[in-house]
Structure 1
Amino acid sequence: MLMDQENCIVAVIDVQARLLGGVHENEKLVNNCSWLVRLAGLMNVPVIGSEQYPDGLGHTEEGLRELVGPANIYGKTFFACIDDPGFEKAFQAHDRKQVILCGMESQACVMQSAIRLLDKGLEVFVVADAISARNSYDTEVALRRMEQAGARIVTKEMVGFEWLRRSDAAQFKAFSKEFLR
């Protein structure tokens, strides 16, 4: 199955500034998550974010927070974003069946979110080049486990090309100029 822009939502998981220093390739993570959020804007795909215990761990990296929109980011204490009542209510309001996941940490909040979303009957796509953890090996193992559980492992460019579907799509020129250079 292909990702369908009309049926997708992007979930940005816990890319909190205070935690980024210890995360493997953290600059690449923020850049790739931002790329996805900007692409979602071009394609009119909703974006929702989460923050793990923001009172103690702080907020999403500033640039990414602005792209997602502070009103679209929900604090949580559960590792799986969908288990948090506030996040789940906001998520359900969009009525989407395909979830594009990016963020951190791969082996904890991203993986548990993916598995719980699958448990709820949703189609989950994990963007392999837009997730990370403190240890790169944790990301490798988490990707395998999520795939074994039924998640589809994709890249950010796969998301773009699947949302577009055709080179004569209205957004293709902007995608080509702004996202593929």
Structure 2
Amino acid sequence: MNIEPLGSIYRDDDIEEWFESEPISIPFLDGRQLTFILENVEEDGRLEEFSSAVTKFLALTVQDRDSVTPYVFRYYSNYVAAVGTDELEIKIENPAHVWRHVQLFQIHVSRRPFGDASVHIQICGNCDWDREHGIQIVFREGNVLRRVSMQDGHLTYCDAFNVPESEDRIVQ
């Protein structure tokens, strides 16, 4: 199967509903190459929406990542407030330094099963402050920041906590 701008995508060896791309340079991550995993794209049939979301995401730059920094730092700060500083090996005082403690390694592209049913890009990784749950950064339609949270698989706060759309927020 072919999907622009990723080119050929191949069925995942372990999960039949997933298709993977070859590693792609991600401008948002300063050119780091990662594989895209497209979930249920074959049965969904609306490839143009997946393609559009990926195209918009690949247009994001390091400057766009800088605009996400306050939300990632708030996620860190909320975690510190919940567990206390005694439990942490790190302390991040400058929001700009938060990215030194984030290791993003996987990108999923999937359709939201609830609400607006739009295609979302979910970047998953590890973070030094919460090694058990990590971090996810989610973009609606590839370029609208929707959520920064632990990796729980939910694309929005509303979906994760079963609350009305009017109560949606980026960081919990």
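Coordinate-derived values only; no laboratory data. Since the structure is predicted, the reported quantities are computational estimates derived from the model, not experimental observations. Cβ atoms are built from the backbone, for glycine too; each structure is taken alone.
Which of 1, 2 yields -12500 for helix-only ellipticity at 222 nm (-39500 (n - 2.57) for each DSSP H run of 4 or more, over all residues; to 500), as computed?
Structure of origin is 1.
In terms of distance in nm of label points 7 Å out along Cα→Cβ at positions 84 and 108, which of structures 1, 2 is highest?
Greatest value across 1, 2: structure 2.
Hey, percent of Cα pairs over 15 Å apart, for residues 52-115 alone derived from one of 1, 2 reads 56; which structure?
Derived from 1, not from the others.
Ranked by distance in nm of label points 7 Å out along Cα→Cβ at positions 132 and 164, which of 1, 2 sits at the highest value?
Structure 2 comes out on top.
Comparing distance in nm of label points 7 Å out along Cα→Cβ at positions 20 and 60 across 1, 2, which is largest?
2
If log10 I(q)/I(0) by the Debye sum over Cα atoms at q = 0.08, 0.11, 0.14, 0.17 Å⁻¹ computes to -0.24, -0.46, -0.74, -1.06, which of 1, 2 did it come from?
Among 1, 2, the structure yielding -0.24, -0.46, -0.74, -1.06 for log10 I(q)/I(0) by the Debye sum over Cα atoms at q = 0.08, 0.11, 0.14, 0.17 Å⁻¹ is 2.
Between 1, 2, which one scores greatest on distance in nm of label points 7 Å out along Cα→Cβ at positions 28 and 44?
1
Once relative contact order in percent (Cα under 8 Å, 6 or more apart) is calculated for every structure in 1, 2, which label goes with the largest value?
With respect to relative contact order in percent (Cα under 8 Å, 6 or more apart), the highest-scoring structure among 1, 2 is 1.
Using Cα Rg over 2.2 N^0.38 Å, for residues 36-75 alone for the comparison, can you identify which of 1, 2 gives the largest number?
Largest one: structure 2.
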